[in-house]
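Alright, structures below, take your time with them.
Taken together, the values in this text are just the output of simple stated rules run on the coordinates, not laboratory data. None of these values were measured; they are calculated from a predicted model.
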Structure I
Amino acid sequence: MKKITNLLVAASLMIATTATAQNTCCQTTTVAPEVASGMNSTLVPIDRNSPGINLAVSAVDLPTLEFLITKKNTAALDAMGAPDTTGGGGDVVIGGVGSNGIFTPKDKSRYGVSLAVGDTFELTAVGYDLTVVKTLTDSLLNGKYSSGAPCCNLFILLAAQLQDSTIKGFCDTLRNNGVNGAGDVNNIEDVLEVIDGFSSAQISVESLISILQIINSNGGSISPDCGGTGTKDFFPYGVNKNKRYGYEVDNPVAVKQLSDVSLFMMFPNPSIDGVVNINFTTSKQVDLSLNVLNTLGQRVATQQLGSVDGNLSTNIDTGSLTAGMYFVELTDGEASQTYKLIVR
């Protein structure tokens, strides 16, 4: 990646960059999505969903909104194990997440880098056009020029032009990572697999921007036969590397199991007619309440069941709930049991 610094300087002159550090392509009207910079005041348990996130600036001309997840104070490394300085260098991207920004910290890992209790992760909004990525990836991997030569030959030429031999194996790298066509590129995690094919270094937000600039500055080399337009600046994107929102990872939530309850049944599940029936048995008299939680852990419904001794039957009205996944929590105030509920 360091070998292409001079090319990036030239390419940056052709990329629309505003005074607010937005990096965008390819319309003068394009606006990158942005989160408000800051740090969440509530710790996120490593085994629970992170809170949702809102945008401070909405994207313009970019139909796909997702987020990059970086591990703070952990530099992306180059092929030699030193901090990669492409684009100025930055923290390593350990994954991506969809437009709601919700994920479980323990589930994110990339390049062998993961999150542990006490770590801080940050979200950076990125806008792009998934359809363009799918078309380009499929055409490069499986397309042919009018001459009959495979589109993958393009990367042999690019590797020589950029003096970066890693690019030559772009198609093989993608296939080895399970990307064989448009059907394998459906979200930001898949896009990162594609971007990895352009470099032997770990990806940071800064180097990702640089790679996107390379793609656009060399767009004239990618003919329509291979998913390009034959012109520069054809791959729309928008990201502001300076706008990040952080969270600190906390210990797992220790939940004392409600051992006095057995034979718990919840039906129908998924809920299809607005009512879910609940049956269970207690081994002794116990005061219970029943809560319905959304995926953010917020309580959306509750019932005070009172003192229960033996069998109990009740129901949950799901008619006012939007379709999606919920959690039904049975608790005595100290211990609890939780069950997944799907509302359709």
Structure II
Amino acid sequence: MDGMKTTDLDYDLPDDRIAQSPLENRSQSRLLVVDRRIGQWQDRCFTDLSEILRADDVLVLNNTRVLPAKFHLRRQTGGLIEGLWLTGSIDGQWEVLLRSADRLRINEVLHFEGDSEHREVTVLERCERGRYRLSIQPTDAPETILDRVGRVPLPHYIKRADNHEEPSDRHHYQTVYASQSGAVAAPTAGLHFDLDLLDRLRAQGITVLELTLHVGMGTFTPIEAEDLKDHVMHSEAYEIAPPIWDQITRARSEGRRIVAVGTTTTRVLETVARTGHNSGATNLFVYPPYPFRCIDALITNFHLPRSTLLAMIYAFGGIDLMRRVYAHAVSERYRFYSYGDAMLIV
């Protein structure tokens, strides 16, 4: 479908369908199983995945770890500025997004709110769209500093009193297999897995593999262009070990299904299939029509209107079918977005 409009990604969603809190037992979420071949679906439970997947399937997970990337900076005048860590390294050079920071001056020194180390945070450069480059001294690994001064970077549609995280957020807004620090948003399709379910899948003969894509703030950025082809896609760092990619290509040659857990995993697999590069940064924008080269099935949450994530779902599941599926999910009171329910498209 050429010339797809951004308005084609609209749908109506009552506010009460947006999940505000995680389930206590993450694998007890609902699972809408969609068969693309026959255009039909079933209402199941996520724990049924062990019955639904085939013994020779290859399940691919994104093992990125979400950092507590939101923080506050205190000015010398006493004012507070909210920030979001974007990138940084142990040398103390960070790129961040700051809100209501127009009055900040270059070389101004601030301090993290709640930092017992009293680090000095110096403004080095004002960049575009609210981004700033900062110097942190004394320095440390970003994850070490953020673990002390940061909080969970929940999406804007999850509301918390006084913007304070709930104790459960640190645990639930993280996959149980997260190991590689660097994300500012969770790969939400993976939030439904617990260790027991993963063990049962492996015991059935299902191969479970991991890759890394550090989810950035762009994942929640709505498409502003009128036509999807004119949207400039954000870039995210990824890596998949060559032996893992070899297993995936061998499985495909054997006719086994590659089941991607989430749109982030899909971006990596499709990027490597197209470019042959096992690491780097990807700005791949998947929207209809798109010839998928690697994945055969997709586990995903329900996504925001006018989002690049929904565009990918339309490309994989089919526009008309996905519209009907989303309408069904709304009418059957599925829970939407990051803390919501899941869908398996086969």
Structure III
Amino acid sequence: MSPERWMGRCLTLARQAEGRTAPNPMVGCVIVNDAGETLAEGHHVAPGRDHAEVDALNKLPERRAPGATMIVNLEPCNHHGRTPPCTDAVLRSGVRRVIVGMVDPNPIVAGTGLDRLRAAGVEVILGVEEAACRALNAPYLLALAERRPWVTVKAAVSLDGRVADAFGRSQWITGEAARLEGHRLRNLHDAVMVGSGTLLADDPSLNTRLDGGRDALPVLVDTQLRVTPEARVMSAGRRPVVICAEDAPDRVLPAEVVRVPRAEGGVDLRAGLTALTARGVHSVLVEGGAKLNRALFSAGLVDRLCLFVAPKVLAGGLGFVGGAPLPLEGAFGLRHVSARPVGDELLVVLERA
């Protein structure tokens, strides 16, 4: 099997822990012999758990693989954190070649792991399927580069882009399959965010109703801090984070309140997102509404858009992005990534152009 196909296997293994590894990246590892036979596989499961290289080596007798080749999508670490350096384990194993997808840009790694391996006589091959490796860990890379999480806006819309009819009714534009897929998205993100309008109108729990799933961190953007302790999200599992304006009234809540500067029409969302990154959040699923979506688009903070498009035309009602109309030359630009049927609906995924 070619190095590219082995790397594809690493990415598949790594993705098993999607939404579980932040603030660490997703990493998979495969160890093969000269005949191309798999000796062991592993992946990083969660912070504080073994890294992928060690997870794979643990499955071998005496953690040894003399003369073998290790394939890993991200550079092995060379520092003491919650776990010892992976380079130590790799060198002890007797592996003679390491195929790496990409350098880890984290300043505490940043090539030192590869340097350590080369200095010890291990052959290092770098850059195999690098684009795919970067795409897998896009939230991790963005958090390092911009100190903010990857933001995915999710909306259920009619063919003409409406999230509710002219009478304000939104249940249900999409069917059960699309709603289940929405919970799968929650399961794959570190946090789920709503604005105060959605919070006060719908009183959502923001939990993940999915067998084997886990609840993402609830994040409420509530400029005036109007949420009450009785809101369902306050007792639905994980302790929420509430982002409000610095001068919002004081309120005692069973939540962590993060105060940020005001911005036009609300709060400084970039500052709020940076505060989430400092708390180990690398990916946020935004579930509206129109005002919050518009503020995120206007601030250039939308990285991905997931639209569940129902085969209906409402010819009126609220759009999924609110605010003043934009001229054609000022439209928010996105690039198409994929489209697939989900029940009777179509899930369209787009990302920043």
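The maximum of relative contact order in percent (Cα under 8 Å, 6 or more apart) over structures I, II, III, that is, the highest value, falls on II. Identify the structure, out of I, II, III, from whose coordinates Cα extents along the principal axes in Å was calculated to give 64, 42, 40. Attributed to the structure labelled II.
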